[in-house]
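Every number in this text was worked out from the coordinates using simple rules, so none of it is lab data. As the structure is a computational prediction, the values presented were derived from the model and not from experiment. Cβ atoms are built from the backbone, for glycine too; each structure is taken alone.
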Structure I
């Protein structure tokens, strides 16, 4: 975690999950609406996601992040942050939508906030997470996040994609929205930017050549490309 030297608002690492369904026919994205009184982006339609918790660093993954996603997550980041980002993505997806990105397996002693996930009989499955975007919230906002956006295919879910009965109340109006209908929804600007990147990925399931990074710091706003730095042997 870092602290902005001028704004003093803590910048928290965060993960967001974009679930794509019916890629080859009528592509749809899973979205929900934040509460009207939420501190961050009230009333906006967003993808499920949230900040990395301290406990996410200790949760074991049933499958690891796949290359080059793991390498690109290390660019301009702590080298060991990638697994925690994956854990946060899977946890937030389950908490906010009830959807399970997991492989069959039993937990020895699941943390309290993973009890519901563990009860489904699955362990967190990071291999399908495709790192496609990164954005740092500009200064002056009530909360600031260094968010990594992950794309997955609904076919990789271990749960019924139409069953939101296990979802918390953090997001309302959970629904699958056709890409062609997105403009009818009130979304944050950054969500619209990310959707443009997702549109480019619909016809090509392979990892992108590089990952866009909107870095909004106190000095300037930069548009960078993350290509991944391989770890030395």
Structure II
């Protein structure tokens, strides 16, 4: 059985009036992740809260063999239905990046621009890809398509939870190793803290809560223009 520790921390930041980030931390079910209400739409906090509540409920009910893609699709329908009630003209939305540890494997599901990083043997790796206009354009150009976008829209989301159509979900399976560390975080962290800095902090021989507090505090010290949220998972042993 996998032995692990995990902590979570969120900060409203220095600019926003509400914290529209939410996190998942369920040690009994080895479930971890973050959701971030989509900026520019109303009801961001409600969208993120509904997202994490529905994920937690579905995985608790379905057990270790839950189909993560099917779970995300049902969550999307639920958030979209809530958006019809709260904001009929615009809808509501949230990002969602979460993982569940089952039999020594981290199973990830990802929609939006929150992130999951994996640290192993002195190296950090971004395991997810932001679903942004810029990245979508880069992918399409690699296929030979001609794509243009306005620089002001480069970070705009191309997928989110709560959209009218079924979102394409990135699913990633990562076998675990003792000593691994995984950071789930919102863009209030990643837009202010470089990957190299994350690596330096995550690899420290310190308590998980101290490491995560340092990461979130750094984002806030650099202006805290957005809510900043993270969940740090430390893998102690894999049986």
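Here are the numbers:
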quantity	calculated
Structure from which -5000 was derived, helix-only ellipticity at 222 nm (-39500 (n - 2.57) for each DSSP H run of 4 or more, over all residues; to 500), options I, II	I
Structures I, II, by mean count of other Cβ atoms within 10 Å over residues 62-69: label with the highest value	I
Comparison of I, II - label where mean count of other Cβ atoms within 10 Å over residues 46-53 is highest	II
